Structure I
C-alpha cells in the first residue's frame, strides 16, 4: 500500500545467498520514472542487456531508499521466451561491478549509512 511500491517492477537482488534464510532475498527496486528530487539514494543506471518487451529498454532509476526483504516466491526471473526445444529461457546476465557499486552507494545512503 502507498507509500510502498505497489506495482510489479524490476528489482536488483543485493543480498548474497544466506543459508539460514534461503527463501528470502533483499532487493532494491528500479523505476523508469525519475524522482521529483534526485537524492543520494537515487541513481540512474543502464541495463547492460536487452529486457523483455514488457519492460522496455530504457534507463532505470535505483530507489535505494526502498529496499525490501521478500520471499523468493514473490519474485520472477526475467522471462525471455522459449528456445527451439520449447524450454523457457531466462535472463541470467549479472550487472557489471561498477553498476553494483553505484547501487550499493544508493542503498547505504537510503539507510543513512552513506558517507
Structure II
C-alpha cells in the first residue's frame, strides 16, 4: 500500500507540474528538500515564486485532498518555503504557497484538479 501511495503522489506531482506549465508557470524544482521538509514544486509565475503542495487522492474515504493541509502542515510549508528562499536569494521578491488538489477517482477518466492560490498564509 505504501508503494501505491508513493506512486500516486509522484503521478499527482507530474500532473500538477503539467497543469501549471500549461498556465504559464515555470518549474524551478521538484521535490526540493529543506530542513523543514520537502516542497513538492517550486515554480515561478512572472516575478513571484510559488511553492506548491500537491495532494492526490484516488478516493474520498479519508476526505478531499485539500483537507490534508492541517495547521501543522501549514507551519511546515511556511518554514520550508522560507528556508528555500534563504538558500536561493536569486528568487527574491513576492512569494506564496499554493495547493493543488487532485482526485483520480477513475483511472480511465481525466483527474479532477483544483488549484488553490495563496492557500497557506
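All of the numbers you see were taken from the coordinates with simple rules; none came from a lab. As the structure is a prediction and not an experimental result, all values here were calculated from the model. Cβ atoms are built from the backbone, for glycine too; each structure is taken alone.
Things worth noting here:
- Of the structures I, II, the one that -10500 was derived from, the read-out being helix-only ellipticity at 222 nm (-39500 (n - 2.57) for each DSSP H run of 4 or more, over all residues; to 500): II
- Among candidates I, II, the computation of distance in nm of label points 7 Å out along Cα→Cβ at positions 31 and 71 that gave 2.7 used structure I.
- Taking distance in nm of label points 7 Å out along Cα→Cβ at positions 87 and 103 as the criterion, the highest value among I, II goes to II.
- Comparison of I, II by FRET efficiency 1/(1 + (r/R0)^6) of positions 15 and 47 (r between Cβ atoms, R0 = 25 Å, to 0.05) - largest value held by: I
- Mean count of other Cβ atoms within 10 Å over residues 39-46 from the coordinates reads 19.2; which among I, II: II
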